[in-house]
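Take a look at the structures listed below.
Quick note: the coordinates plus some simple rules give every number you see, no bench work behind them. Computed from a prediction, not measured in an experiment: that's the story for all the values here.
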Structure 1
Amino acid sequence: MDDFVFHNPTKIIFGRGKEAQVGAEASAIAKKVLLHYGGGSVKRTGLFDRVASSLKEADVSFVELGGVAPNPRLGLVHEGIALCRKEHVGLVLSIGGGSAIDSGKAIAMGVPYSGEVWDFFEGNAEPKEALPVGTVLTIPAAGSEASTASVIMNENGMRKRGFNSELLYPRFSILDPELAFTLPKVQVANGTADIMSHLMERYFTNSRPVELTDRLIEATLRTVISVAPRVMRKSDDYNAWAELMWSGTIAHNNLLNTGRIGDWGSHDLEHELSAIYDIAHGAGLAVVFPAWMKYVYKHDVARFAQIASRVWGVDNAFMDPEQTALAGIERLEVFWQSLGLSTRLSGLGIGSDRIGEMADKLSAQGTSQVGNFVKIGRAEAERIYALAL
């Protein structure tokens, strides 16, 4: 086990109707907030009105900025920074899923910074301070409600980059599983792939020994595999949603990083895919992750055989380790397909014509290689994208 420091300051408020507490939480931090959200569903479902009412009861004023898109745009982040400065906002309150939260975090970093906020995402600067962030989660997926991460897309050049800072841990996050009841099935499927990918990015490590966190990751994966089909079948299954929502938070709150170094190459590969084609992050991961696994599994066949046996129930007593490993990858693909996800680029209507461009952009990041379990450069990226066809 590697040395580590674990610190997660996000206060989680979990359960039915807990959005009613947002005013009390916000008032302890600021007297004016930015309400940041995506499309019209937040208002159609009445959630916006409930949050606004709670803020008013706590004597907290607010301004609002909607319009966050999947793969959140830098342009809207710039609008939010300007609005917060003009209105002297003291807290960014994001309502929605990972896109709204990531956008809110970027705004929070940008408000006190005199330069271009994109500097952080390009690795050209480190934030010294940020506005506090709060969240009301509606989509279990990205785990941004309790993480250090923000991922933003720059429309200039269609570049999608992630940034991590402990300044970005939300002060509080409200998780009410009932807020997910109205999600379309496609978002449930994409969110499930995102959660599972966060777990597997951590699982594939060169750190040894890591038995405890292996078992924790495996247990969370098995939970997601169990409950995701249940919420697809019955959208108001509160208990299944509760398990899925908490799994999404645990998958990315850095607890499962402890004592190990994950890979994250698949996420970098996917960012180039969704930046060019503007597909949902989870949909891209469902394509990229199996292709990455097929390319790298021989680096540590035993680890791939272990997850195949412990998570997917592959009986390795009758197979050699390599057969077991490949059977596990196949069962992952079959599971994602059962949720309606494609595991091939062709299933998303994407061909091979821009593979070189994606590989070029990947290798043009701050380092010429990505990933930790196996280093991926331009040539390797091209091969993985080709395997995904």
Structure 2
Amino acid sequence: MTSASNVLYIDTPASLDAFCQQLGTAAWIALDTEFLREKTYYPKLCLLQIATPETVACIDPLALEDLSPLLAIIYDEGITKVMHSGRQDMEIFFHIHGRPPSPVFDTQIAALLLGYADQIGYANLVKEMLGIELDKLHTRADWSVRPLSADQLQYAADDVVYLADIYQKMTAQLAAMGRLAWLAEDFERLASPDLYGNPPELAWLKVKGGNRLKGASLSALQALAKWREATAQRKDRPKGWILRDDALVDIARHRPLSIEALGKIRGLSEGLARNSGKVLVELVREAADRPPVPFPDTGKRIKPSPDQNVLVDVMMALVRMSGEQNDLNPAVLASRKQLEQLVHGETDISLMQGWRKKFVGEQLARFLHGDLNLSVADGRLVVIN
């Protein structure tokens, strides 16, 4: 185990340059971040942890005005960035640099191909793969407070020290099983910029309770949610601090056309009504003259017919067979809902993407097309190709 005394704490340009020169020859780095976003719209980066088999460091972005040398390493296409459940970390780099880094390797995603549970946490993966219990003392720490204690540095370093160990063990196992290359499509999706942008014009889709509105009220919601998202981004404040979802929906439902009527909306602060009331009323007024954007087709669940239920039952058996044959948890291959979607002709689902498609998706498609026969031998279901 790496002790805190062996963890490099980097808070000067000179030490950052020296560390980055050392990393320049690495084929991969284990990477993690500590951040806060309780009081901001964008995550505030408070600490960066990086490890290789030779070194581990905690880099202090609050003490360093220029992270360019480090970002050059993180965005080097010749260096794989290893993370666990890295979507939030990728979002931070997206906002810092305008795009997420690549290539990446996410151990939470890769763990599925080794038979681990879906969305397994880092501490549980460390325990199961390395037999080590991690200290969770600083899980809720405020990483913006300085100085950081030796215990905090150790806690932060552990997030990449063991990640490096897991990566080496995991890639060796996956390579031996011939499964390493199957993760490429999943990792490419993780590095897609489309995952990390929050365009204000789509903000209405995330408003709780907005799906109950129709007509002019829905049109008003779309305009108001766009305004709120853009305002939160510009001010770098949580959007709930600008206007809560329930108040947003109430404004859209009642469609006030005056400041006085707006002020009667429950949950609307006096400050917001005073400073932004004219804008909100005008947005409501303009929205009344245009039809709302229709809700996207999200594959609304259609109740299967009795015959379709039989097909889904057989497909569930095929999924379980594939899981048993490949030492995988069948639940991470496909859910019953996805099988019902496949029966209804939907293909834009995870079951028909990446390694899941290779393991079972293609077989299920052949079954539905009548190109796969089933039989029983020695009391077991068998597939006849």
Structure 3
Amino acid sequence: MLMAAPPVATQAAEPAVPPVPYYDLPLCQPGYYPTDPGDCLPLGASQTIAQLHQSGFPYPIRPLAAAKPDASLSDLPVRVARITGAETPVYASLDDALSGGTVLRTIPDGGSRYVTMIDSAVSGGRTFVRTMDGGWVEATPVYSWPKWQGLEFYATPQNDFGWTINPTPSYTQPSFAAPETGKQYDKYVEFQIYQVVEAEGYEWYEIGPGEWIPSLKSRRLVVDTTPPKGVDNNRWISIDLYNQTLAAYEDGRLVFAAVVGTGSGELYSDPGLYYIYEKRELEQMQGSYTSDRSDFYSLEGVPWAMYYNHAQAIHGIYWPASLGFTQSHGCVNMFPGDAHWLFNWAKLGDWVYVHDPSGQTPMPTPTPMGTPAQEIIYPTPTAQN
């Protein structure tokens, strides 16, 4: 016969532990908490950090992993002098220059005219320089030239960045009608970009919490470590015609970036994929593209030229210029220190990817985009600037 089991003594249920009152939790250490930490309150500084994170700002906000290259790279490999006035004779000797004697050649009248110089002499208030080919010409030695430099990177940034190309204030909203922040930025100051919006006909860049500057006064470098189609060695130079910037990539990372000045008007720099087929530490460039030759230029000692598309080259400039704007006859102009850095880094056969994100620059016909390097045959370049 089944016996009933003895009754089991039951313990009285323990009272539930009341939750810790919300107001009894301490504040969390400042930081970003994507989920409720449970043992502290993510308020105060942490709440501000969360709001910044939602707006696209990392925490902590770190400077670019970059530095200015060696300043000595801006030193020119040769001294230059500027010619002023009309058609200018080059004399066989200093005595000939002083007396109007034997003329070796004549430099036509024009806009930009510079010669190399290895010596100079002053007589009767006139300055003459001896050029590298031994001739003497009346000219003014150049003692200063652009020495701004771009950035050499030791880690690829997680976001885009850029530079001012004219002095500008920053605004509290992406609008010229918005109040200014009170901050002023000089020319060629780098900044990071956390958000981009279109407003009032321009791109606006959020460079800090509640701080905006327009593309009217700045240029953006779009970080893209994906090799362009046709690049087969994971080394390429990217030239952005819309933003007027240049970036060098190697092994999937950004290694260098700078502001440039590319071809203007009908003499635009051709979009496409090319390769560096000739490098010259010094180059002479001259030419004219108008029937009246009013745009004639003669530039000796152009530093660190790298030809990639017939006569189009990347090279340094020593003459006065504001980069970040189209301005050349098709070449890609760089400040001397940047051109020198790139010249040292680049190898013959490295790829040059020229592109216009806006689509406004016509593509050459037929385009060399993706054509293997060995199938592109370039003649000896006829230099242009």
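General observations
- With respect to Rg/Rh (Cα atoms, Kirkwood Rh), for residues 165-260 alone, the largest value across structures 1, 2, 3 is given by 2.
- Among 1, 2, 3, structure where Cα Rg over 2.2 N^0.38 Å as derived comes to 0.96: 1
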